[in-house]
1. Of the structures P, Q, report the one carrying the highest value of relative contact order in percent (Cα under 8 Å, 6 or more apart).
2. Where does the value 4.3 come from, among P, Q, when distance in nm of label points 7 Å out along Cα→Cβ at positions 24 and 464 is the thing being computed?
3. Quick check on the output: 3.6 is distance in nm of label points 7 Å out along Cα→Cβ at positions 128 and 200, derived from one of P, Q. Which one produced it?
4. Match the computed value 22.1, 76 of Rg and Dmax of the Cα atoms in Å, for residues 176-271 alone to one of the structures P, Q, and report its label.
5. Given a value of 2.2 for distance in nm of label points 7 Å out along Cα→Cβ at positions 152 and 320, point me to the structure among P, Q it was derived from.
6. If you rank structures P, Q by percent of Cα pairs over 29 Å apart, which sits at the top with the largest value?
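Bear in mind these aren't lab numbers, they're just calculated from the coordinates by the rules spelled out. Being a predicted model, the structure only gives us computed values, none of them experimental. Cβ atoms are built from the backbone, for glycine too; each structure is taken alone.
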Structure P
Amino acid sequence: MSSIKNILPVLRMVWDAGPGVVGVNLALRLTAALIPVAVLAVARWIVDAAVAQAGSEREMTRQLVGLVALEFGLAALGGILSRAIQYANVVLAEKYTRHVSLRLLEHASQLDLATYEDPSFYDRLERARVQATDRLVMVEAIARFLQQGITTMSLCIGIFVFSPWILLNIIVCLIPATLAEARFGTQLYAMNFRHTPKRRELEYLRQLGASKESAKELKLFGLSPFLMQRYETLSGKIIEDVLGLWKRAFPRLSLLAMLGTLGYYGAYAFVVYQTAHGELSVGQLTFLIGAIAGANRTFQDLFVSAVGIIDQSLYISDMLAFFAMRPAIRSGQQALQVPRPIRQGFEFREVSFAYPGRTVPVLQSTSFRLAPGERIALIGENGQGKTTLIKLMMRLYDPTAGQILLDGVDLREYDLQDLWSQIGVVFQDFARYEMTAADNIAVGRIEWRTDRERITDASRKSLANTVIDKLPLGYEQMLGRRFEGGVDLSGGEWQKIALGRAYMRDAQFLVLDEPTAALDAQAELDVFNRFGELTSGKMAILISHRFSTVRMADRILVLRDGRISEEGSHEQLMARGGGYAAMYELQASRYR
């Protein structure tokens, strides 16, 4: 039952999402909760008045007519309140979903990059994503629980006035079923928690088996039967667990539910017996039968709602744990602004780094300088730490040993957002935004999204204009196939769009990670004819496996086994005849 503590934070989120709607919802439910007992009370007076008048030839008295009209009014009011509560629920659901989804997106954006490389984090993220919106069911259950509680209490008071023993009988018969439901809910949550990795794999298999990216290989390699068999096996294990739990719980829950029914009919028979012996009036019989039936129903509903709330609160733990996560990489309270302009540049001092959970470091005792206006190229085989090095320079990670300085100050002393605002980057695995062509360029400096002149200038410099000008709607064309009317691009065309963001960024430090990998030879030549314009007066790091690109840098760093094995200009490294020269000759020989 410790999960009940999870309810309060969710209620706080609901209140923050729409305090006015919450207040109106509660007021409506409070009023609606008293309607059933009021209707029964009026019905009792009507029956007693009708019995007293029975046999006489008088017309209905004004009192009797008024009571019938009052009951009609209460019934009509109940119907109106029910619709009003539904309307308030719809409004609250939309406001809550928006509020919690925005919080989820905001918090996810603040977490460290290393967090996203932990497989267990994706299980938690998936559960948090689902819980963020699905737990609205629990919120509605809490409101319904309060309404049912008030209705139940008013009915119980009415029964208690006539006979406390009837009320006690109903309660005692329902308690065992309630406890059994609570235990079953805990077992159900534990099972669903165990299934999270399997369900995430099932979702992956569904996407893999029906996506444009994988369709070609699935057909050519005949992989569909394999994926279907894997899906069937995995889902079969889940179904087996679910059915097993329900088969074990069904007999017990059914028997205990019968006990609750027995309590109701025992009370019902007792009231009929007293009326038959003249101890209760017909009106009192009418009230008690309605009250007992209503109390029995609302008691069960109340306990089911309570069990459901407790059950749902178990599922909130992952969402709250997600929101409780705090990034290790963040700005200090007195963080510095990045110098404008940067005067000394970057310096690596004996920097080593190992990814979380790995013992072998990617970088070992790496030292070098990057001066303002200097262009450095990083080369080396895959896995030698090239991309890791620039992630450290952008402070997406912190070194496990050593220091990174910017203008002689430790990088950790600077404000993160300000540091990132001075960095323009095009990663090899750049994002393809399912947005308009203009927005795809503008994300490089999103605050300039409405400045069409800057956007067109950036696209011209990156040659993205040669792609955009051919689109039916130009800069307003939706890219990608996710939304209606979208147009997909080739890999090289997407890369020109991504390069446009680097021009749009107008930052002091540029990082180009394989910026022309998807371009053909002519397009690559055209892009790098403008490379000087892009990097003029800026610090730049270029990662590329194409030596025709690398030789344009002022200085080349060769990474091997996590260390800088060679350093110098293209001419200097060729003259030394070391590893760089050997790699260059090997690549050049392919074109002879």
Structure Q
Amino acid sequence: MEQIQNRLFFQKLFKWIPGLENFFNYRKEYLSYDIRAGLSVAAVALPVSIAYAELTGVGAIAGLYSTILPLIAYALFGSSKQLIVGPDTATCAVVAAVVMPLALDNPVLRWQLVIIMTIMIGIWCLIAGKLRLGALADLLSRPILIGLLNGISITIIVDQFAKVCGFNYDYANLFQRVIYIPFKIPDMHIVTVIISIVTLLLLITIKKFRPRWPAPLIVVVLMTIASWLIGFDQYHVKIIGQFSNEMIPFSSWVDFDPGLMSELVVPSVNIAVICFVSMMITVRSFAAKNNYDTDADTEFKALGIANIVAGLSNGFVVSGTSSRTAVNDVNSGKTQLVSIIAAGTIALVVFFLLSPLQYIPTAVLGIILIYSSWSLIDIHSIARFFKLNRDAFYLSLVTFIAVLLIGIIPGMALSVLLGLFLFLRTVFRPSDQLLGVDGDGRIHSLSNNVTPIDNVIMYRFNSPLTYFNIAYFKKRLVSLVDESHHQVNYVIVDAIPCFTYQDVSVLLGIEELVKALKVRNTILILAGRRKTLKRWFKDMNIHMDKAYIEFAYDLYFAVKSVQSKEHMADLEDADESNNEN
């Protein structure tokens, strides 16, 4: 009895904290792989997290806070064995776009808003996970995500270009900045430009000849040492400067205006969706590659907990990171112990090796961001959509252009709205097919080898019938009957794809359709869901002329029934003709 109770206890515990099961059943032979992968992930995450802090507009230490506890939280609550969470290019850029106008030039307020938004995002994710909204992973379609990432990447590159060249922009608009870059050439700081070029060349060289080495970490270490030895700040090169591992003092929160939180509600929901969608693409990709299952609702909860932990530890928004997850995979990381080791390594840096980080030139971080963003640009995929699906192409292109023209947040909202309109258009006016029979008696769409049945229209409506497309469905069938060059005795409808749930508007629409076909002396046959449809009409107390509506088990049964009736009708006509003669 005690063993059963213990087993039930651990089952409940592992259901809520999935990562614990991996640690309880840990295999010793995985340890060497996980240690190597954990150190490699930390080597990549350390400089990148500092760079993303600069992008978000908060202190560099916040980037390190955003990698330690969230890594541990996801290791315990996530369902993926390989995913590495942390600051992400797209989400950091979106957060900055929301917070910067609200905080203006107040760095403390900016950090506070980032923290609050991060906690909000975590709360939305927890609620979504509780409501089992993991299907939201499909809300941002692939075309929208590709267009969004391309637009954000180019925006980041243009923004960081001023930092790596040592000047400031006079305009906030992206295209104005691009147009006026040539006029900024005299303002470029030569030493900063040289440092940026050297940094870029080092990154490219290491990636080309030693692709498995942590190039960002190596470059940051080398340039930091150079900054310390040469004294870059003496040549007016901007460096991070001294910072400590202190958090925002409690006293500063007393003066915080709670009214600003209302400005963060809608953007935080949008960012939560972006974080989750981008994370699930990474989760599913690596789970499929390594042959294990993940759970979308569990991932939503894990992402929520990771962001709440990030906010409470004075960090900012985290999501699944494809680049660091790829580092984990390349180094054969087996379990989420990789995240624990990476978090511990970064924590050691925060507590014991923080002072050397003050010499990092901000231009070096800008180059790392530009290099990372450049790898996300994928214009080829947008062009490929042109051949595969025009709607997907236009959706991706509009998203891309909108982000560049009107900004990240408005562009993202416009693209989601456009995607929703395209979906509604598909549901309002879906594709349909006229069906026929081939030489072997199999049912297919009409073609050269598939011919219609005499006096019969066989029809498939490629969408669930709802109150907003039943009128189109009815009009479409009536027009097909009216436009036929021959008398149509039967209309056979494939009921399986279009009758998916009980909708009174749909059932009343079918009643009207039967009346319209009765005037044309045409019988409606609903093929499929026979018992269900009969029950629905009975429940709604809808009674139709049974001589003009029939219910068949499937299309083949309906075709055989019609052919049998047509054959009998031909025999009766022949008998009548013989009697007259």
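1. Details: P: 14; Q: 22.
For this comparison of relative contact order in percent (Cα under 8 Å, 6 or more apart), the top structure is Q.
2. Details: P: 4.3; Q: 3.8.
For distance in nm of label points 7 Å out along Cα→Cβ at positions 24 and 464, the value 4.3 is produced by structure P.
3. Working: P: 1.2; Q: 3.6.
Label of the originating structure: Q.
4. Details: P: 22.1, 76; Q: 20.3, 53.
Computing Rg and Dmax of the Cα atoms in Å, for residues 176-271 alone on every structure in P, Q gives 22.1, 76 only for P.
5. Working: P: 2.2; Q: 1.4.
Derived from P, not from the others.
6. Values: P: 71; Q: 64.
If we compare percent of Cα pairs over 29 Å apart over P, Q, the biggest value is for P.
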